[in-house]
Structures are given as C-alpha cells and as structure tokens.
1. For which of the structures 1, 2 does the calculation of helix-only ellipticity at 222 nm (-39500 (n - 2.57) for each DSSP H run of 4 or more, over all residues; to 500) return -2000?
2. Can you rank 1, 2 by mean count of other Cβ atoms within 10 Å over residues 71-78 and just name the one with the largest value?
3. Of the structures labelled 1, 2, which one yields 13 when relative contact order in percent (Cα under 8 Å, 6 or more apart) is computed from its coordinates?
Structure 1
Amino acid sequence: MFTDVTIVARSDASIHTSATGGLAVRRTGPSRLHLISTAATPLGGDEIKIRVVVEAGARLELGSVAATIALPAAGRADSSTRWLIEVDEGGELACDPEPTIVAGGADHTTSTVARLHSDSRVRIAEHVQIGRGVTDAAIGGRWSGSMRVDVGEHPVLRHRLVLGPGEISRGHRGLSSTFVYPDPRPEMVSSKEYAARLRLAAVPGAGIADPSGTPTLTTVLADRVFAAREIAAELS
C-alpha cells in the first residue's frame, strides 16, 4: 500500500490537508492536527510519504492518535516512511507523533528531510521501539532512521541511527530523538543513561529572536521507548 499525506498550514490559520492510503488527518485544535490510521500500515512492502508545509507566519502542531506498528508481510519484511518538511519565515512547527513499534520480523526505514527558514521555530520528535514485548523483540525487528536538516542554505544535521540485533545500539530497544531549532539550552550528557543533548553548528545570520539559540539534537536509548521518553524529558 502507498500512503500519501500532504499538510499545508497557512498564515490565515487555515490548514489544507489531503490523504490517500492508510492514514487520515483530523483537525483537533485551531492549529493542531492528528494522524489517524485507517488501515493496517505499514506492512511489508508499504510506503508512507508525509509532506508538511508551514507557510510564512503559520503555526502547526502535528501528532498522531496512536502508535504506528510496522509488521512484516508474507515474503517481505521491509517498509518505509518518508517525512518531507518545509517551514517558511516566522513559521512554527511542533511535530511529535506517537511511537513507531517495529514488530518481530519487520524491517522499517524512516527518513526525514527538513528545510527551514532561519527565522522559524521547529521541534521534530521521533520515538521508536523494537518489538511489542520481550518475546516479540527476541524474534528480531530492525529500524533504520535518518534525518537531514538544512536551515536556509546551511546544512545543520546529517544523522542516521539503526536499532536491531547486532547494531551499535548495544541491545537497547527504545529510542527517543528530538531536533529543536532554535534552542538556547546548553549541551547535556547523562552520566547514568545513554542520553545526550548536543548543540549543532550555529546558523550564520539567523534572524531568530534569541541569537544564542542554535539547533540541538537530543538522543536517548533505553530498554523501552517509554523509558527513553522519560529520560529525554529529564534532560529538558
């Protein structure tokens, strides 16, 4: 199944949406939308594309009603989700969907490409867990995620992480990852957990209200995604 979602938030507070395939979009507030599953997706062989555009001066909060479960299909394990994000001058975006759960035997890939104006405010979060439970995780699922962010003409993030058997995640099954721009908070590395907030390269000539704000990436690995999210909140 191919699922194609487009969301355009406009400066007059109107929001245009279109969706085909296994997802629908519901407006749940003046500037808030939720993605709703209308079919079992992603299964092996499924592709999901979500395009989000926040026009100049517009504001958008985007979440999802429930977790996404990636399942293998007969004879095929791979599935994918692509996020294409654009935020224009003065636009604000908070994108924080519920976790993606990769079931045993599934192989799911997520890619996020974001193009941001220097005078925008953006938070993009991703939460992942391998296996619906310990038994399911023992079967072995795999997730690969990449994030590419440009602010204006400046590349600020090229990031990739893989969860699954034998990967450098050292057996951790849960991930919480959040990109924030701009973010004046200092770097922080946990002394007890696999968790860190790192400041990325400053954007030259950024027209943001707080010139000390630069992009940050917070990454947390834990046994389960809910624990990872709690640890990430503690870093805040």
Structure 2
Amino acid sequence: TNTITTNGRRRPTMETNLLPYLSFADRENARDSIYLGPAHWIDDTASFPSVSAIVDESRQETGISVLPEHRTAFDDAWFQSLKRCFEKHDDSKVTQELMDYLATGRSNGRKLKLQIMILPPGLYFKVHAHPNIEFEVTLAGCLEEFRWLFRVPAAQLTGDTPRGPEIAATHPFEHYRVPAGHCMLNETGSVHQSFTSRESLCCILVMWSGCHANTHPSRILHNDSRLKPTAGWEGGEEES
C-alpha cells in the first residue's frame, strides 16, 4: 500500500539512567566535522556487543568513558532503556518491531549496528525517513529534531537506496529535544530532520543500519522556516 499513516502523538524521547555510570574528561572537544566511531554490527541479537566497550573505544575522541566498576550496569541499563522506549510507544505495531528484530536479527530486512558519533555544532542532517528501527542515546550535548507527524509504509523503504517521502505544504512537524541522558526511538517509516544547536556539539550512541531514505529538496513543499531542506545536499547530488 502507498498509504501514509499518521504518527502517534507520544513523545519519541525518554529519559534514561545512564549518565551516573559515565566519566567525562575535563577538556575542550571542539570540532567542525562528524566523527564516526567504529561500526559494531550486531550479528547475534542474543548476545549484543558490549555498549560500554563501544563507548570506551572512542573515549580519546569523545572524552567520555564508562567507569570500570559500572560497565555491566551500563550495558544492562542501555538494554532496558531500549526495551522500555519501544514498550511505551502507543502503537503496538512499533513495540512489535523491536520484538521482531530481537527474534530475527533484521529490521525491515536490514542488519543493525552500534556506533558512537560526535556531531559538530550547527549540523543539520538531510530530511529523511528511517527504513528500519533506530535507537539513539545522547551522551553529551543535545540532539534536536523536527519530526513529521506521518509515517511511510515499511514496504516503500526497501532496497539499497530507498527514497524519502514528498512533504506536502500542509503536513505538520513537531520539535523535540534529546538532551544528555535521554534516548530517542525512530520507528520504521518515521521521518525527521535531526540537528544540533549552533552553540555546542553532541555525542550520541546509536543503533542503526547506516541507511537513511533521504528526501530531495525538490520534494519538500513545506515552507516551515524551521526546516532546512537543502541541508546535506550542498554538493549538488541528484536524487537517487
């Protein structure tokens, strides 16, 4: 079906209890480009990679590490936050998406990975749909988003280069913030433009496939001044 469905009104963000387990180095960590930590593909959903080890692996870049005595507690708390964020969604089909992923190791046909990212100040991603579930935890700074209040059917987001939806002039968006210690759920078919403030960078730990279904600026008919339709397209790429 080509039907675009209305997204739930539940906030896609939630507070976690992860921050007390972290140590933050006292140093300036200014940068003007994205840092992508090593990708850890989840080959066996019955035995996730240690998320505390992934955080520690990038500590020279991020200044963030997990206190040694809290590594097991951090791993457990991350996994509990993942499950709770999906369970709290007001659409039972979204909750089922996580269950299906944990059972099959695939989300809408895609493997997922865990990765640390540092996002510089003033960064805007392309407007994009999610072809699979994503789960993001902000470790430092604040990730923000303008979320489209509709969802794209999962069947339209398959293949190597899925395409994001056309954004009509009348379609509403909502603004959400994901500060340090909070997490965000992006269910399959959800659409947003995520960004950082001009004042500070943001460090995140994300479970994702590495694929976004980007919407070309020519297909964004909305004139909401908060959106930046051309962000990420400055190199003149053509729509795939």
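Each value in this text was obtained by applying a stated rule to the coordinates, not by laboratory testing. If you're wondering where the values come from, they're calculated on a predicted model, not measured in any experiment. Cβ atoms are built from the backbone, for glycine too; each structure is taken alone.
1. Of the options listed, only 1 reproduces it.
2. 2
3. Source structure for this number: 1.
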